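Just so you know, all these numbers are worked out from the coordinates, no wet-lab data involved. These numbers were taken from a predicted model, which means no experiment stands behind them. Cβ atoms are built from the backbone, for glycine too; each structure is taken alone.
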Structure 1
Amino acid sequence: MKKKNIDQQSFVITGGAGFIGSAVIRYLIKNTKHNVINIDSLTYAGNLESLTDVSSNERYKFLKIDICDKQAIDQVFSNFCPDVVMHLAAESHVDRSIDGPLKFIKTNVVGTSYLLESTRKYWLTLDGLKKLNFRFHHVSTDEVYGSLDKQGMFVESTAYDPSSPYSASKASSDHLVRAWNRTYGLPVVISNCSNNYGPYQFPEKLIPLVTLNALEAIPLPVYGKGNQIRDWLYVDDHAYALYKVATEGKSGETYNIGGYNEKTNLEIVYMICSILDELVPNHPIGISKYEELITHVDDRPGHDVRYAIDASKIQKELGWVPAETIESGIRKTIQWYLDNSKWCSNVQDGSYYRERLGVSK
C-alpha cells in the first residue's frame, strides 16, 4: 500500500505558540481542512497572540502542556488520535544555551525521548491506513552540521559537528528520532532548516532585535566583524515546506530546507538600516542614518562561521521552492514589526529587554 494524502487529518503540533510552530498552525488552518491540536508550555518565546487570527477556528485547539509531562502527552494521543505529530517544541536560542545549557538538554533531548515513547506506544495501537499514513516529523536545524568554510553546502548526509549546547541538543534529538525509526519502525521524517526570519519572531533574534533597537536609537550589536554567513529562510516558506515534509515525506528520510539566501550578519544589519531609512525617515534625535547605531561587540563563544543549505532534495522529491528572496522577505518582516508594535511590547514580559545574552566563557 502506498501512503496517501488525506483531506482531513488530525495534527498534533508541539511548540505551536512559538515562532515557527505558530506559522505552521496558521498555514494549516488557513490553507487546509486539517484539525490542529497545539501543545505548548508557553515559555518566554511562546505567545498565543501569534495565533489570534486562527484561535477561534473550530478546527484548532490549544493545550498548555510540557512535553516532559509524559502522562499529559499520553492523554493527548488517547483523546485526539493524531495522524501526524509535528515536533517543534524546543529551546532554540544559542546565546541562552550558553548561559544555561541544562534546560536545553531537558527540553530538547529528554522531552523528545518522552514524546517519542508516547508516540510509539500510540502508533502500535493503530492499524490499516491510519498506521500506514502516520508520521512523526521532527523539526531540526542546520546548526547540527557545524560550520562550513567558504565553499560547499550542507546536504542531508553531512556529518554532524555541533558547536553550541543548543546545536548539540538538537543533534542528540535527531539521533533519537532516527533510533526510534530504525529500532522500533516508527515512521519518522526529519527536516533541518536554515535561519528563519519573519513576522512574530521573538526579539532576541537578529532581524527583530536590530529593527526594534534602531527605532529606539539603541546600539545595534554585531558580533565580531559580522562576517558570519547564514542562509536566510522566510518563515512562511518554511511552514509550507514543513507541511510538505510531514504529509509527503518518505519515512526514515531527512530533508534540508533552505532559502538560497546567503548573507553575512553585517549585510543583514545594513539592509535593515537601509529599509528603515526609507520607511521611517524621521530618525531619532542624534542620528541621520540608522547604520550609525551599528556597534561591534565581542564575538559569541563557539560562533560558527558559515551555514549554507543544499535544498535540492526537497525541491526534486517534494516540489518545494522558497517564494521569498531575502530582499522581499526582510521588507515584509520590517513592515510587519512597524505595524505590530503592540505585539512586540506584549511579548517582552520583563524577562528580556533586548540585552546581550550568551557571553559566558
Structure 2
Amino acid sequence: MTEGISREELQLAARNHGMPLEALRWDVTPIGLHYLLTHYDIPEVDVETWRLELDGLLERPRSLSLDDVRARPAVELAVTMECAGNGRAHVEPHVVSQPWLLEAVGTARWRGATVAGLLDEAGVADGAVEVLFTGLDRGVEGGEEQAYARSLPLADVRSGEAILAYEVNGVSLPPQHGFPLRLVVPGWYGMTSVKWLSRISVLGEPFDGYQMRHSYRVRHEEDEPGRPITRIAPRSLMVPPGIPEFLSRSRMVAAGPCELLGRAWSGESEVAGVEVSTDGGRSWDEAELEPGSLGLWAWRGWRFTWDAAPGEHELCCRARDAAGNIQPLEPAWNVGGYVNNAVQRVSVTVAS
C-alpha cells in the first residue's frame, strides 16, 4: 500500500475481526473464528421484552416474540458469508475503511424460520415491491443518524432461502452475531444479513435509506450513483502451507510433495472448478474439487499436490463458477474498495 493505515482504521480493525486462513481446514467455521463486522455498537437486548414487528403492506401485521419465531417450522442452512469489502486492503489507491485483507469470510450452520413463510402467513398486499429489514444497532454515518437497515426486492425474498436465524452452529446467537434474531441471506454479501433484527416492513417503493442509497455500491466517482452490490463473486482461498514468518506471514515449506488445501465459493452459481498456480499466475493447473457436501450456499473444498522445489515461489488459486464467472488476476479499484475478488497470492520459501 502506498498510504499508511489511519488511527480510525485501526479502531475499526480492533472492533472487527477476520477468520484466520488456517481455519479454512474446518468445513464449518467455529463461531469464535467466523468473521465479524459491526457497523455501530453491539446493542444490549432484553429477550423478555424484545419483539419482531411486521408492518407495512401486510394484510395481517403482527408483533412476534422470540418464542413465536421459534415455534414456526425451522430450517437449517450451511452458508458461506463474506464481507463485500473483503480484499479492500489490496486495492490501490488506498481506500479508507475497515482494512480487510482476505479473512472477512466464514461458513456457519444457521437455524431459523423462513422469511417467505412468515410473509405468506402475514399476507403481502398488492403493490408491494421491497422488504425492509431494520436492526437495533444505531449510529451516525455520512452525517445521518440511523438504525442499520437494508432492503431486498420482494421477488428475491419470495424465491430465495432467506431465514430469520436464532441459532448458529447449534447454539443460540451470541451477542456479536445478532442475538436474539438476525437475517441470513444465502449467496449475498454479508451486509445484507441484518443483525439484531427488530422490524420487517413491506414497502410499496424502493427504500432510500443510507445503506442502500450510498453504502455498498460500486462507484468509480464519489458523486455517481453506481450499482448496488448483491451476490458474492467467486473466490478461492488456500490454507497457508508450511509455517509462517512472524511479522510478514510469508511461508516456509520443506522441499518435496506439498499438499495445498483450500475452499471456493460463489453466490452467483455453483463452483465449477479451481485452478492453482505455483509461479505467480503465469501458468495454471486444475485442482481436485471436493463434493459440495454442505449444500448449494456453502464453500467447497479443493486440494492440489505441489512438488515444491527449493527457492522463492508465489502461490495463487482462482475459482470459476457454472455461470462462467472467474476470479481476475488483479484487483479493480472503486470508491468503497468493494467486491475485490482478485486471486490470493501467497509468498513461499522452499528450503533446500
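Here are a few things to note about the model shown:
- Comparison of 1, 2 by FRET efficiency 1/(1 + (r/R0)^6) of positions 277 and 317 (r between Cβ atoms, R0 = 35 Å, to 0.05) - largest value held by: 2
- Structure with the greatest value (metric distance in nm of label points 7 Å out along Cα→Cβ at positions 93 and 341, set 1, 2): 2
- The greatest value of mean count of other Cβ atoms within 10 Å over residues 21-28 among structures 1, 2 is that of 1.
- Origin of the derived value 30, 59, 11, 0 (P(r) over Cα pairs in 20 Å bins from 0, in percent; candidates 1, 2): 1
- Each of structures 1, 2 was scored by distance in nm of label points 7 Å out along Cα→Cβ at positions 45 and 333; the highest score is held by 2.
- Source structure of the calculated read-out (P(r) over Cα pairs in 10 Å bins from 0, in percent, for residues 101-236 alone, 11, 39, 38, 11, 1) within 1, 2: 2.
- Structure from which -11500 was derived, helix-only ellipticity at 222 nm (-39500 (n - 2.57) for each DSSP H run of 4 or more, over all residues; to 500), options 1, 2: 1
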